[in-house]
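Since every read-out is calculated from the coordinates, none of them should be taken as a lab result. Because the structure is a prediction, the values reported are computed rather than measured. Cβ atoms are built from the backbone, for glycine too; each structure is taken alone.
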Structure 1
């Protein structure tokens, strides 16, 4: 799988911009690669059935299905679990066409602009995110330590990150979203080529917004919301918030972030449409700076040049299904 990169779009079927780009690239010979490259890039639609239906998912959120207890359960035949097995059997580290790096392309209804998402602190992931932040200035959401939200697609490949672009409504093809997604992919591929050649340049620090907690809307005893996200937060993703600042707005006025909440805080994914069913109105994050290490670049180069020992990352095939990759 040396130098192989998998681009996935449509992991959520109502996010239509990345799948549109992937299909266009498949028709025109591939995404915009560096002039001289050793990379081999493959495009795949994450959840083609949900994309055809215009829904985020049919049985279960595909981007929460990459958990061993789901993948290894022979009695579990939900569509998205089957699709997760297909993707791993075909493109995973132990698959028939293994890929070293996966870039999962998403969009959000929240006013977050373009950003990167990391799940945990694998050195190769940190290297790619730091180099991209250095090149494009993109903010980075570091999601870790959340026992409820897990099973993300990129977690089972040797290296991976999410490119998130917004705001855009679900199911709407938007030229600005297409352009920003294309720019992000082009930059990430350029950086991967530099990493493979041992020429990746990292900044001194990687600035991240580390996940602390999800917050639901305040609710009445019957479960109905008794407040909305405060207007100040709707276009303030990534911007600081302090204890006492308004977080929600109810009939009796603002509801603040709790006094005594520690850290340099911000909010993300405010009013993300897909998260309502999860009881998430926004995420509270802590702003941190991580010192970039040369070992990060070395780890990414090892992944790209095939030096990563087989089995280091959760690998191996899982129960196959009969559907071909899309």
Structure 2
């Protein structure tokens, strides 16, 4: 038997700490001893039944983790016992199969396509925080057609996907402006490589953006925040600018007046990685391999871990991240996790 956090029904505080049988890997699957599980806002929304995809109940909560391979299912290729791996995502077609990999358990059996080998020099804790954020961000910037020399504004730039967008934007040759709500968050964004960080709550936010772009406006906005910030950022776009929609951490889904796109020759594009994996699988595989290569070479990193929880306190981590007040990342450490 093993310990796990399970969602049996969608409700405000859904995680249940319980015993479960250790899963057996099926054909094409690997069994992983989980080391560290990352905590992201999207999975807390999912566990309440408010995400764009609702997993079949009951399910083991969590969307990303790291660990080591301890058993190979029949036909599982590309991995060996003891391999360090990072795992994330839905299993199969997210909207049809409605099955997530699950991270908040001592052992998980997952298809090999959901796992990526981790370079030896990358600690497992960092590996748990890398894939979903960077793959989401890279795919979003790819859909936004970000070009070298362009100016990219990242909203929520200290969070998981925002921090990744800052670093990937720099790797793609862009000038990056980070927009964050606190000095602590702006410091994290700058440490991640942003050229400049501005206060998202500043009354003169638009004036600061205009000054930073010499009045030309932004080329690309990366938006995982939503709410009032989206229209404000869209208005700051220059001619032929693109706003990449990633999510709605602020809650409300914005409604942008269509005349703004007409006046600016601007566009809004969705950066939905789940749909990208369905319709552009080869491209997403290329991207994740490139990202892991950059990670191993030290060209990309993850935000600092500011809070660590044992498995039985995972609900407290879910509660806190939902407040939007945490700077840096939170993780759940499974029993027997390797030292940090």
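Comparison across structures 1, 2 (criterion: mean count of other Cβ atoms within 10 Å over residues 74-81) gives the highest value for 1. When distance in nm of label points 7 Å out along Cα→Cβ at positions 154 and 290 is calculated for each of 1, 2, the greatest value falls to 2. When relative contact order in percent (Cα under 8 Å, 6 or more apart) is computed across structures 1, 2, the figure 23 traces back to 1. Tell me which structure, out of 1, 2, gives -0.55, -0.77, -1.19 once log10 I(q)/I(0) by the Debye sum over Cα atoms at q = 0.12, 0.14, 0.17 Å⁻¹, for residues 18-169 alone is calculated. Of the options listed, only 1 reproduces it.
One of 1, 2 was used to compute FRET efficiency 1/(1 + (r/R0)^6) of positions 50 and 194 (r between Cβ atoms, R0 = 35 Å, to 0.05), and the result was 0.70. Which label is that?
Working: 1: 0.50; 2: 0.70.
Comparing all candidates, it corresponds to 2.
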